[in-house]
Structure 1
């Protein structure tokens, strides 16, 4: 969420007063939010302070509204002041204006209402990457590879449209209609489709498949409304296929619903065990969450993959499984988001997400990484700090706070101080970076990979489908001729080619071209099956199932 600027009032006024105005509003509005909210605690003195500040804010707003020399947008000033005020608190208390609630609400809900496509934006043009099977776009006749250039007669090509701009135009109420104009390869004219929007399911489990005859792999991208049902369905499917051990991939998973995370942990942990607990200033928000159901995979080796983007609900699952000696954790230290927010609906349809407590793993570790109240800039640069300190690249650069040692159920030492520290560290893979593929050119090259894969998959779709997904994953090779065409594409996008640098990045490029061809032709299982062949963390995990099995027999792992 970005921060809105206040309305620019062009008036001959006292400049210093105007600079101070948001601060004054912030102080006063701070009180207004908590009017009458005895549920948050506080004594009589603090409630009197609230009343005093409510009076002050009313006075200020009335003077601005009635006497200020120009028209001022009171709503914008108020929203800005609230956001400025909340920046003086912890990093995760936030305010969402009413206009953003519908958009943000869909991010974790079980479904959205729209036309049912996934897309990429290449060169200011919207390309359809895939259509949802059985969805409204497929039924209307849209295809992978179509370029959407018009929405309801509005030209959206070549106008620097953003993903948010696409969502605003294509999403809408179930049953509403939208007219789409597309360019299709082999057709010179614009093709128009009238599409009736419908509910489109949003999935939290990207893929679940067998990596060999006994090892399952489940990738959870977020903890949305349906994640537990999806996870349990995935376990059932893999168990029927002979799964005896499983990798649960929580990398890049920023979290979501806490209760769903607890249910997933409960599915894997047997007996009467603590999963997570919360503790805050107000006692009635303190909770202990324990296992309560018989899970379908309480025995069998479990490995959980985490990285620096695994946060919140991901850390609840990883921490619960680690502290109960139920899973081996592999990867890099997780994000460190251990503050619990309570959503509070405000009168105008906006929402305050107020931090009310911290959550702790069963051994007593607070997952929340350190922060200083009001100093959000340093907190926001935590990733850059990890990079500069070498934490993502070298195990011995990880900061272990020796004063915050805790023990798992079976006596293994784990460390607090922020985030979940893995049992086995695996460095960020930078082997593909070169003078050709740099951090600066990576975004452009990855976009070109998707664009080339989309074009190839659509041109060769019949041949690929005849090959079949299993043969594709095992046998398909990105040829030298394909690479030449790809390099030609990147040259047009101002990526300077050099032979030595490209040679170093070649396997990365080939792997990703193949993965995206697989995803466009079939689904995400094809893509992840290809990606996992070169994924250093997955490859490491496949060698450590023996260590994970020892956790169940109470033998300690060494940890590296």
Structure 2
């Protein structure tokens, strides 16, 4: 089984023409895609690997097919971690330039007209045609994305005012008989740079126009909207939330796997459906984790699944969370405390609850816990970081627990609970059937476990500590990029590409020159795979 790159684990790796072929849609997904195609702006919230980018790509492709009067433009901000200039509005300006660059590129590809007047609006240096505008924007974007090297000043003279941008887009629509332009913003802003996020939502709101719709993918718990943006008033707000208790949960995830699995794997799954079910429940509704764990299975049998669940949900998933603290030093105490709190307090409490119910022969089990609404802010921040990595999920708010106190109910990833059993797969069959949302340990407003964290400021990150973290990550060996194959890493090292920064600095052309027997296509595949992995590593 354990073949490398059996599945697509990221949307960026999938060709546009394959997106719709691989799509699996339940009723919630269909409602999300429908919302993304409305005239109102939409924010789509979900943890890493839950399929935000995939659903936005589906919406983009459907718009292109369904109505030629609408123009969708997909813009990824996944390289935002490298932007480091002296400009206090650096992220706003980079986003604006990158958005307009993506727009002009899409217009050119679709053979749409940009008049001299519109070109003048899009470029303050009075470029008279689309080529000149695109060249200016490309230069600005490139300067921003290389700013981590020298943090220099960037000449923004050619960048238009936001009102001119909206005026230009209105003219583009009228000149080309378009009703509306949809922008799909992926990786909306760097999770660990709140100021970037605030500037993103300023742009998101500033772009409101009868001719523009903005949609964006964001993460739960760790998104800072700023003072001028109210999610409940300024947009449609949708969440990706796949509940393991939903009646169609298993069939939905099996179809996702079947779309990519080869005949041998399909037969193995069909012959061992209970093993597949355990893996599907363990991922807690996260397609990427399900695909990754199936990919790592040595054989589709009981001994392999027990080993994998213990290795992945006791070790690997926690290591990835802890690594965030090593990458982003300012958050380290919060990240480390959150892991300790779950491993030493929450999960043992859930285990005790489950054991007690079992001893009393009461058919109830839990993967849930409750936190008082007035718990210290540092506790809430630690839990928000755990929702970002997907180890916990916020189920609902304002839930009354003992003594009618109000609090928030969370869910621990199913795999992290059953991984503690000696035979996780065997235990899972009955454990799942007895899950009850009504049973959960409670952690009040002054729980003793909070003592080590309650006085830690949640405003621990600043641009200086972020730059230190970025420099540290760029100097890491390419060995930390898990999704690169051993052959790719070996080839890169032989070419003298040893660190993440080395890899980022090399173009496709330089890879072709440096790596023996690598042609254009293979170099592009390597560069794209490396870039996607590199940016995921930098983003956390």
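We did not get these values from a lab; they are worked out from the coordinates using the rules stated. Here the structure is a predicted model, which means the values were calculated and not measured. Cβ atoms are built from the backbone, for glycine too; each structure is taken alone.
Summary of computed values
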quantity: Entry that produces 4.1 once distance in nm of label points 7 Å out along Cα→Cβ at positions 170 and 282 is calculated, selected from 1, 2; calculated: 1
quantity: For semi-axes √(5λ) of the Cα gyration tensor in Å, for residues 354-425 alone computed as 24, 18, 9, the structure of 1, 2 it came from; calculated: 2
quantity: Top of 1, 2 by mean projected area of the Cα convex hull in nm², for residues 434-497 alone, largest first; calculated: 2
quantity: If Rg and Dmax of the Cα atoms in Å is computed and equals 24.3, 80, the structure in 1, 2; calculated: 2
quantity: For P(r) over Cα pairs in 5 Å bins from 0, in percent, for residues 154-377 alone computed as 1, 5, 9, 11, 12, 14, 12, 11, 9, 7, 5, 3, 1, 1, 0, the structure of 1, 2 it came from; calculated: 2
quantity: helix-only ellipticity at 222 nm (-39500 (n - 2.57) for each DSSP H run of 4 or more, over all residues; to 500) from the coordinates reads -15500; which among 1, 2; calculated: 2
quantity: Distance in nm of label points 7 Å out along Cα→Cβ at positions 194 and 346 - structure with the largest value, from 1, 2; calculated: 1
quantity: Structure (1, 2) behind the derived value 11 of relative contact order in percent (Cα under 8 Å, 6 or more apart); calculated: 1
quantity: At a computed 2.1 (distance in nm of label points 7 Å out along Cα→Cβ at positions 234 and 386), which of 1, 2; calculated: 1
